[in-house]
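So, here come the structures, one by one.
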Structure I
C-alpha cells in the first residue's frame with residue numbers, strides 16, 4: 001500500500017514518517033530514491049510504500065519538492081516562524097527584527113513577531129513597546145505580547161501553530177526555550193547561543209525532530225538555529241520583501257524603474273519616509289540590508 005506523509009524525525013538508519021497523525025511509521029530510503037535525492041530532513045513530504053499494510057515499516061519511494069527550507073539544522077516546508085524578541089533583557093534591536101523579517105519573506109515563510117517577558121516591564125515600558133509594535137501591525141504582521149506565566153498568550157501561540165509546521169528563532173536570552181518548555185512540559189530544551197554576527201547562528205543539533213502539538217501541527221525541537229542563512233537576493237529585489245515599501249510603490253512608482261531609493265530624485269520611498277508613511281527605522285534597515293545584499297551578490 002502506498003501513502004504520502006511527512007518526515008518528523010531523522011534517525012541514523014531510518015526516518016519516522018507521519019501519515020495520519022497516529023503512530024508514525026519507520027521508513028528507510030533505498031534504491032533509486034536514495035541515489036536521486038539529497039538528504040531528507042524533518043518536514044519533508046515523502047511517498048512511502050507500507051509493507052503488508054501493517055504500517056510499522058515502510059520504504060520511501062519518492063520525496064516531494066520543498067516549498068522552503070532553513071539550514072543548520074535543515075528543516076523543510078515550514079509554515080510559521082515565531083520570532084521571539086524582548087524589549088529589555090536583551091534590548092530590542094529594530095535592525096535585527098527587520099533583517100529577520102526580510103529573510104523570512106525571501107523564503108516565503110509566514111513570520112509572527114513575539115515580544116516576550118512583558119511581565120517584567122513597567123507600565124511606561126509596556127506602552128512604549130506597544131507603540132513600537134504598531135509599526136509592524138500596521139504593515140500586516142501578526143504580533144503577540146507574551147509571558148510564560150500568562151496562559152492566554154501561550155494559547156495564542158498554540159492557535160497560530162495548529163495544523164502547521166512552526167519553528168522558533170531569536171537572540172539568546174529572549175525566552176525561546178522557556179516558551180517551548182511550556183508548550184511541551186514533558187520535553188527538555190537546552191538553551192542555544194547565537195553568535196554576535198546577526199547573519200549566522202550556532203547550533204549543536206545535527207538532526208531535528210518535529211514535536212506534535214495536542215491539537216494538531218508540529219513544532220521543531222530546536223529553537224536556537226539561525227534563520228538568516230539565505231541565498232543572496234539581488235539588490236534591486238530587496239525592496240520587494242518590504243511590504244510597506246511595496247504598498248507605497250503600488251500607489252505611485254518612482255521616476256526610475258531601477259531606483260535604489262537612496263540618492264535618486266523623485267523617489268517615492270524617500271518621500272514616504274519624510275512624510276511619515278514609512279517609519280525611518282524601517283528605511284534605515286532597508287539601506288543596511290541593501291548594502292549587505294550588494295556585497296553578497298558580488299561573490300556570485
Structure II
C-alpha cells in the first residue's frame with residue numbers, strides 16, 4: 001500500500017480517482033468523504049476528479065505528525081491547518097482528519113479539535129482499529145485511543161470515529177455522551193482480520209453508525225450493510241438485529257450527516273433486475289439489504 005501511495009502524482013490522482021469515483025457512483029455511492037493522505041497538490045486533483053465523476057466530495061485532509069511516508073507528514077500543526085485553509089479557499093467542502101493517535105500527538109489532536117470546533121468543520125479520525133494501536137496508546141498516554149480523543153477535545157457531535165473495532169464499554173459511553181458517529185467498514189475489517197465491532201454496545205447506546213468503503217477491496221455499499229447485519233446476527237445469535245430502515249439510514253442519512261452534507265444526490269434502483277424478480281414494491285428495501293448487489297443501482 002505504501003509503495004502504491006509513493007508513486008502517486010497529481011496526474012495519476014486526477015485520472016485514477018476519477019475512475020474510482022465513477023465506480024463508486026455506479027455502485028450507489030453519491031457522496032464520498034475522501035480521507036486524503038497524499039499531499040496538497042494531490043488533494044486539489046482529487047477535487048477535480050470528483051467533479052468530473054459527478055460525485056459529491058468532502059475532502060478530509062489527513063494530519064500526519066509522524067509515521068507513514070514522509071509525503072504524508074506536515075512539518076507542524078500550523079502547516080497542516082494552513083493546508084486546510086488553502087483547500088477551503090477553493091470553495092470545496094473540507095473536514096479535518098487527524099489520522100490517528102499513532103500519527104498525531106496529544107498536542108496536535110488538541111489544536112485540530114479546537115480548530116474544527118471554532119470553524120464548524122467535521123472531524124474524522126481512525127481509532128481503536130487494532131490491538132497494537134491500543135497498546136501503543138496506553139504506553140504513551142496512559143489511556144485508550146477514544147479516551148485520548150475525548151481528553152483532547154476531539155469528541156463532539158461533528159466527530160466520526162472510523163472503525164472503533166476494539167472500543168470498550170467506557171469508550172462507547174464517551175462516544176454516546178459526545179453524540180459522535182462511528183464509521184464501520186465491514187468488508188475492509190473482515191479482509192484485514194481486525195475483528196468484529198462491538199455492535200451490541202453501539203446499538204444499545206444509540207450511537208450513530210455510518211459505513212465506509214475504506215480499502216476498496218470491493219466497492220458495494222449494499223454488501224457493506226449486509227455484512228454489518230450478518231455480523232450483528234452472528235454476535236447476538238438472533239435475526240433481524242438492525243431493522244431494514246435503520247440499515248438504509250446507516251448507508252445514507254447517517255453517512256451524509258457524518259460529512260456535514262445538507263443534501264446529496266439520490267439513487268434509482270432497477271426493480272426489473274433479476275435479483276428483484278417477483279419482489280413486491282413494498283419489499284424492495286428488505287430485498288436490497290438481504291440479497292442484492294450494487295448492480296441493481298441504475299447508473
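Read-outs throughout are calculated quantities, based only on the coordinates presented, and are distinct from any laboratory measurement. Because the structure is a prediction, the values reported are computed rather than measured. Cβ atoms are built from the backbone, for glycine too; each structure is taken alone.
Before moving on, here are some points about what is shown:
- helix-only ellipticity at 222 nm (-39500 (n - 2.57) for each DSSP H run of 4 or more, over all residues; to 500) from the coordinates reads -9000; which among I, II: I
- Each of I, II could give FRET efficiency 1/(1 + (r/R0)^6) of positions 153 and 217 (r between Cβ atoms, R0 = 35 Å, to 0.05), but the derived value 0.55 comes from II.
- Once mean count of other Cβ atoms within 10 Å over residues 209-216 is computed for every structure in I, II, the highest value turns out to be that of II.
- Highest-scoring label, criterion being distance in nm of label points 7 Å out along Cα→Cβ at positions 25 and 273, among I, II: I
- Each of I, II could give distance in nm of label points 7 Å out along Cα→Cβ at positions 1 and 81, but the derived value 2.9 comes from II.
- Structure from which 20.9 was derived, Kirkwood radius over Cα pairs in Å, options I, II: I
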